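Alright, structures below, take your time with them.
No lab work stands behind these numbers, since they all come straight from the coordinates. This one's a predicted model, so the numbers in the text were calculated from it and none came from an experiment. Cβ atoms are built from the backbone, for glycine too; each structure is taken alone.
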Structure P
Amino acid sequence: MTRPLLTFFYIVEPPQYEIFACTLLASIRTHFDPSKVAAVGYCPEHRFDELHPATLRAHEMMGAEVRPMKTESMWDSPYPHGNKIIAALQPRNTEFSAFVDSDVMFLRANDPLNLIRDGHVSCSAAASMPWGNYESWEKIYSVFDMPVPDERISLMRAGGSVVPYFSAGLVVFPEDGGPERQRFPEVWYDTARTLDREDWLPKRRPYLDQMTLPIAIRRAGLSWNILPEEQHYILGGRLRGLPLPKDRSIFTAHYRNVRVLKETGLFKVGQRMLKRETGVRHLRKLQADPASLTETRDK
């Protein structure tokens, strides 16, 4: 069997994020060729026994698994929001990996070639940057003895012309660090831990992953590949209460919470994909109704 090109990975943590994660996985299996992509969820090891049995069963049915990862003592003080960086550190056996926030859903047929690029980390512009300005970037880059990039980008929702700043909700990177550099996740983790110790930056949490993403990309000897908005369409904020645009092909929606999911009509879309892949619309029924475990998939 041909090795998949890309592994999607995400956080599976009880109670809410294990439900989101299973819907995300169903959307991956619905819209990507399974021979091209693998999928794995990561749960903090000290919470693994709290996972609902249906979560593990759903992953098994969809050809994925949930793996424990050590998160305690990985930061100077507890930082659950940094679990995505810890998950990125874990070993995977594909050429590329893509971290995806659990509150994301793929909406149409896609190909990993639309997300990957050799020598690059693919990510989208952040929606906004509420924690600082250009002077903040000057101080942050100086921590690493690096100049602020000359390039400017427009934020997805706030617009403007700003120092490159990216969302960490979808981050696609090469797994091989190469003979002269570390794996990108190792550099990202080191960068985040270093900046986390800069007490002059009071708003570094929970933005630490996004603050350090462009710096880590450059420190790893890579470049950024800015994904089109259609590949990571961030909902909420200024778009709150609005449906998805009908004049654009949105491949990926980052819905953030259940309220936004329902407002955009995506709640039922997620249920249909879960039913297609597991036979049930509501995850808990996999545990409550043993017969559903052998139910023929509704394809």
Structure Q
Amino acid sequence: MQRWHGLEEVPGDWGRSVVTIGSFDGVHRGHQLIIDQAIAHARDLGARSVVVTFDPHPSEVVRPGSHPALLASHRRRAELMAELGVDAILLIPFTPAFSHLSPEDFVRQVLVDALHTTRIVEGPNFRFGHRASGDVALLATLGERYDFSVDVCDLTVQGENGTPFSSTLARRLVAEGDVAGAAEVLGRPHRVEGTVVRGAQRGRELGYPTANVETLPHTAIPADGVYAGWLTANQERMPAAISVGTNPTFDGTARTVEAYAIDRVGLDLYGLHVSVDFLAYLRGMEKFDTIDALLDRMAVDVKQARELTD
């Protein structure tokens, strides 16, 4: 899969493209449906599939300070799209100047001149151009002018009770601690990534050494509590009991994500980039009166996490 950062990196001889455009945060099941359809059309037409996305999130440029919590980093999104079979990803720097492009200028510069688009696949609520003034109806009209067709995926049948899968829904479920519900939307467990840093090392003192993960900016972090899941480091996936919160038993104030790799001894993960996948919510964060009470509860947590990830 090719990755281009900016229109100037698109090869001049790229040829015809089937394109889908969006933030694709989380690459959830609705996104997967759209991308799969774009890939299928590209194969049928003898073209290549291209995903167009943006950095930073457009809302951060249009409304500074409104950046949504992110379900996946751009690197993770690229990995997921590559697994789906996308031929190329075009990551466009979303600058104030770019945000002022009219819908037609956007179509001409990105879809026509750079990507030689023959077909576009989008969801029904797709918007583009300055002040999001373009919609799928305008896109179809411009397609008649610039010789490309537009397919609109009906996503309303995807979620329960006719609710479409969306990044907004996944973010809400993650924020509520409903990681099982978020996994239904995403098609896989929600993942948090970051670098392992030194913490207070209380877990080590208690017999449960944890990886204290310094998460990436704007990461969507589950609600405070204890979870079962997996810790992946150096391409090794390990069952884990995961704590999210401020460690109230020790009167902590900083919110952290800490993962204990179950039954693993002697792990040295400091400085490594790791990922934490959340499988199931076990309980809320509690303040225990004694260390012994905390240890008893931690033993139960680890037992439950071991059983769920076995």
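To test your reading of the models, identify which of P, Q gives 0.50 for FRET efficiency 1/(1 + (r/R0)^6) of positions 80 and 144 (r between Cβ atoms, R0 = 25 Å, to 0.05) when calculated.
P
Between structures P, Q, where is mean count of other Cβ atoms within 10 Å over residues 72-79 highest?
Q
If relative contact order in percent (Cα under 8 Å, 6 or more apart) is computed to be 21, which of P, Q is the source?
P
P, Q: which one has mean count of other Cβ atoms within 10 Å over residues 32-39, as calculated, at 20.5?
For mean count of other Cβ atoms within 10 Å over residues 32-39, the value 20.5 is produced by structure Q.
Given a value of 13.6 for mean projected area of the Cα convex hull in nm², for residues 112-279 alone, calculated from one of P, Q, which structure does it belong to?
Going label by label, the one that fits is Q.
Among the shown structures P, Q, from which was the value 0.96 of Rg/Rh (Cα atoms, Kirkwood Rh) calculated?
Value 0.96 for Rg/Rh (Cα atoms, Kirkwood Rh) corresponds to P out of P, Q.
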